[in-house]
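**Student:** Each structure below appears as structure tokens.
What follows is calculated from the coordinates using simple rules that are stated; it is not laboratory data. Note that this is a predicted model, so its numbers are computed, not measured. Cβ atoms are built from the backbone, for glycine too; each structure is taken alone.
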Structure 1
Amino acid sequence: MFGDAFFQDPYPFYARMRETSPVRRVDGGRFPFWLITGYPEARQALADPTLSKDTSRYQHLLAGSGTPRDIAPAISRSLLTTDPPDHTRLRRPITRAFTADMADRLTGRIEQIAAELVAGMVARGEADLVADFAVPLPLTVICELLNVPAEHRPALHRWSENLFLHGDHRIRDAASHHIAAYMTDLVTTRRTTPGDDLISTLLDASEADPALTGDEVVSLASLIIVAGHETTANLIANTALATLSRPALLTDLHSTPETLPAIIDESLRFEAPLSIATLRFTTQPVTYANTHIPEAQPIMISLAAANRDPHTFPSPDTFTPTHNPTPHLSFGRGPHYCPGAYLAKLETHIALSTLLPTHPTLTQPPETLPWRKSRQMRSPQSLPVHWPHRP
């Protein structure tokens with residue numbers, strides 16, 4: 001099912017699934033599941049309180065999916081795999097930390113990071129916008145918030161990338177343990193030497209709320225480092241590709257930079273940075289689009305497919321930014337809506353506002369670019385550009 005052609009362009013597959021039925025059972029080999037590809041059904045399921053994300057309750061359903069997994073508990077038992085009331089309790093300190101005011105206070109530093117990265121690329125005359133720009137910008141921001149030393153950041157990014165690899169589960173499992181071990185050490189250090197960083201803030205929250213355990217602080221810190229840069233890096237790369245591969249759009253943007261927020265919103269719809277939402281399970285029989293799903297069934301919601309549902313979005317395979325908000329589902333919906341959405345859009349806006357006026361040019365046609373081999377993460381593996389006329 002998830003072959004090279006799918007990773008390169010999953011949308012024809014999703015379209016065929018949606019045309020047959022927007023909700024259907026898919027034989028994933030040793031792990032069959034229900035796939036939702038329609039927009040109304042995805043929107044409904046994302047906020048459905050009868051769907052559970054607590055994977056610990058449904059390990060028996062995952063047991064037949066192949067070789068037993070060895071995922072670090074800090075990764076497998078996280079905010080993303082819990083239901084209320086635990087989810088509500090774990091989300092509270094994250095929501096308090098990732099406010100719009102907090103993000104706005106970072107604006108100057110994000111602008112500085114973006115300017116330094118762009119200056120370095122322009123000076124060289126060529127770059128890979130993924131490795132040299134889209135990744136290091138949000139990685140630097142989130143690592144500074146966590147006070148992660150600069151020399152440790154490349155390893156954290158490598159382990160984070162490995163979590164989403166399609167293929168060898170041993171690499172993914174090992175990456176989960178590397179991240180958990182690193183964050184355990186970092187949390188231990190902050191207990192004795194607190195500072196002005198997010199981990200210290202989480203530790204303060206654990207003192208105020210004894211129900212928040214030390215292991216949960218490690219889990220939250222692990223989630224912040226992974227989710228705090230992976231999807232934002234994808235969004236920056238996808239939006240850069242969308243503009244640089246459309247000369248007319250790029251020309252319009254140069255003359256009307258105030259349209260950039262609409263372009264970012266359309267990029268979120270057109271290429272969802274997180275292609276498939278994290279796994280859910282039915283706690284009772286449910287019905288979506290006249291399709292009955294029994295209790296205790298795994299469900300995958302394709303945000304990428306829902307965002308291109310022609311019944312909701314006219315000409316969904318055409319990149320068409322508008323001045324109206326796009327009702328995409330890329331940040332989720334309901335209690336699991338992404339708490340870092342505002343920061344991700346702010347970083348992308350600053351990144352593109354800094355990069356595009358320097359006039360980089362793609363060195364490969366978009367159709368030849370390799371895409372990440374991940375079922376969940378959606379972005380090009382690399383995005384080579386050059387500056388034929390340096391500003």
Structure 2
Amino acid sequence: MAYDIAIIGAGISGAGVAQAAAAAGYKVALLESSSVGGATSSASSKLIHGGLRYLESGQLGLVRESLLERERLLKLAPDLVKLAPLHIPVYRQSSRKPLTIGTGLLLYRLLAGFSKDTRFSRLAKSQWSQLDGLTTEGLQTVFRYNEAQTDDQALTRAVVHSAQTLGAELLLPARFLGAELGDDLTDVHYQDTRGQQTLQARVLVNCAGPWAAKLNQTITPQPALPAVDLIGGSHLLLPPVLKQHYYLESPSDGRAVFALPWQGKLLVGTTETEHQGSPESVQCHPHETHYLLNVLKHYFPHLHLLPSSATTTAGLRVLPRSDQGAFGRSREVMLLSDNPRRPRVLTIMGGKLTTYRATAVDAMTHLYPSLPTARPKADTATLPLVGC
């Protein structure tokens with residue numbers, strides 16, 4: 001069976017491309033080996049956010065795009081994406097001073113076009129007692145601003161469902177085996193419950209996340225990809241010991257750590273540890289558990305949480321290879337085609353939950369030279385998402 005576009009991987013990036021392609025009127029096959037949004041897309045911080053910390057590395061375009069997509073998702077998926085007030089405590093010993101944080105939040109507002117959802121304030125000292133026992137020793141100020149929370153896997157399922165209602169076909173389970181690129185059509189081989197199958201597509205989109213490089217090796221001829229690093233990010237799920245949402249600075253290395261009530265638990269994360277080995281072997285290491293618990297203990301010294309009280313999750317980010325630490329590297333999504341003029345394969349690496357829709361629009365721009373003219377069915381910028 002021939003398709004216009006075959007997409008490998010039903011994480012948030014693959015889901016977004018399937019929705020965008022089907023909305024543009026194309027015949028789409030989305031192949032997934034296990035479950036929709038079941039790998040990296042389910043191991044996020046559960047935030048639809050502008051990326052406040054990306055301002056430090058000058059990634060203004062990424063922050064602006066993220067803020068605009070956040071605003072759009074709040075309208076398109078109100079049952080799945082909801083605003084939550086985050087608190088940023090600033091102490092005498094904090095590396096980022098009140099002026100720095102305040103300037104960053106003001107720039108955040110400016111990049112969002114002064115949207116009402118980006119308003120921020122400083123809490124009066126009389127309100128500090130409402131912050132779950134947050135230590136006040138050396139506390140200079142507490143900022144409050146808004147981000148949005150979601151169930152990442154539920155959002156991914158909703159995007160896939162939207163793609164299906166527009167005509168995309170979800171092949172599940174379908175384990176990708178390899179592909180042979182042709183001048184007009186590509187043969188895509190996969191394994192399902194019936195055995196080995198083959199479909200044909202004009203273009204192949206590799207949305208396999210941390211498996212993308214391995215998948216690329218099974219494509220003939222093999223497209224060139226840049227060197228990347230896999231960066232593990234772990235979270236803890238703890239008893240619901242905090243009621244408010246916090247954006248904390250790790251006292252040991254200055255990294256941003258979130259502590260967020262989520263579905264009756266407290267979600268704390270994330271870490272950034274270079275991962276060696278296969279993507280499926282990623283896990284939260286004991287030192288990461290202690291790191292996150294120590295951050296929590298630093299700000300809430302009355303809490304007595306043992307590692308045994310934590311359920312852990314871990315996922316992988318794909319970042320450009322660099323000698324620089326993960327915290328300071330570019331977080332721009334990588335869209336890599338085998339032929340910029342007429343691609344047969346497009347690989348997406350470093351996709352983000354917040355900007356999945358914008359990434360999919362960019363992906364389609366890359367793919368149009370390889371596709372016939374089609375009659376659009378919908379615009380993903382205005383297409384509501386329904387939880388499923």
Structure 3
Amino acid sequence: LEKPLPPNATALSHILHVAAAQILFLDVPDSAAVDLAVTHAKSDPRTVRFSGLVNGLLRTLARSKQAELAAALAATDEAPKWFSDRLNAAYGTEKARQILAAHRHEAPVDFTVKTDPALWAERLGGIVLPTGTVRVEKLSASVTELPGFEDGAWWVQDAAASFPARLFGDVRGLRVADLCAAPGGKTAQLILGGATVTAIDSSKNRLARLAQNLERLALPAEIVQADLLKYEPEQLFDAVLLDAPCSSTGTVRRHPDVPWTKTAADIEKLADLQRRLLARAVTLVRPGGRIVFSNCSLDPLEGEALHRAFLAGTADVVDDPLHPGEIAGIDPFLTPQGTLRTTPADLELGSPERSGLDGFFAARMRRAGQC
């Protein structure tokens with residue numbers, strides 16, 4: 001445009017933005033994008049006099065879209081400033097740049113399989129990760145149409161999301177509570193490992209999904225709908241997993257709206273909720289029992305900082321750090337403090353489309369005292 005749109009031309013601006021997005025980014029033929037926009041402009045009394053401008057501008061954009069797209073991307077921030085600033089502070093400039101670059105690529109699909117990962121990698125057209133997860137870069141069909149779905153041979157679960165349940169070690173014969181359990185991937189892991197699991201969540205709808213997932217997998221669990229802050233079990237558990245509600249900033253590859261719909265204030269509020277949930281979780285486990293705390297946030301306020309502060313301020317909890325070689329495949333993600341940290345920039349596998357993990361933090365603790 002030789003001069004800006006009139007300040008009150010909101011409807012016209014929307015028409016042009018939608019059409020530009022179709023031309024530059026979406027699988028809409030250029031001619032269709034132009035025609036839709038012109039038709040829309042002509043149908044609205046506020047924009048009818050601009051229909052010729054819409055037509056000319058969008059046709060020009062379509063002819064020069066490769067150059068225009070490169071220039072637009074070069075001038076586009078990878079994320080809102082608050083998010084970039086927090087990544088830089090937490091990980092340093094270079095690692096933050098790598099995380100933001102990873103967000104530009106759609107995440108692969110990971111499967112946790114009941115048995116024989118190599119067999120299912122072959123059947124699903126993927127590879128086996130060092131952690132035992134089967135990774136598929138592009139699905140050949142919808143998830144429900146893939147081999148093994150009806151038989152309950154596997155479930156979709158990012159490799160990083162599979163780590164927290166593994167931090168307990170051998171759970172055979174243990175009574176384990178999975179708090180905030182839905183949709184049930186970690187619950188399924190614990191059952192498969194031999195634990196007797198109570199899956200707790202406050203959401204009736206989310207628990208219905210969990211129940212459906214466990215039914216398909218033929219894995220039994222006690223399912224409880226309850227507010228965790230008020231939940232009173234009949235007896236204490238041997239171990240407790242709290243995968244707490246969080247900002248979900250570790251899942252931006254799958255949910256690119258997250259940095260734009262969350263704020264720094266949201267992270268502070270969620271970190272406070274996590275502290276209260278974790279304090280409650282400790283009371284549900286027997287003395288000497290393990291607690292695993294995790295979430296899919298990249299922000300240390302919800303992870304490393306929360307863990308340190310909780311240990312310092314909670315007399316009846318002791319750290320139970322992870323050790324190199326203790327659990328297969330997770331050594332690259334261990335911190336010097338014995339916690340676990342993954343980011344989308346981790347797990348390099350030769351191409352951006354095949355590499356990466358959801359951002360996760362996990363820490364292991366024990367309730368003080370003897371069994």
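**Student:** Quick one: helix-only ellipticity at 222 nm (-39500 (n - 2.57) for each DSSP H run of 4 or more, over all residues; to 500) came out at -14500 when computed from one of 1, 2, 3, so which one is it?
**Tutor:** 1
**Student:** Right, next: Any idea which of 1, 2, 3 comes out highest on distance in nm of label points 7 Å out along Cα→Cβ at positions 85 and 133?
**Tutor:** 1
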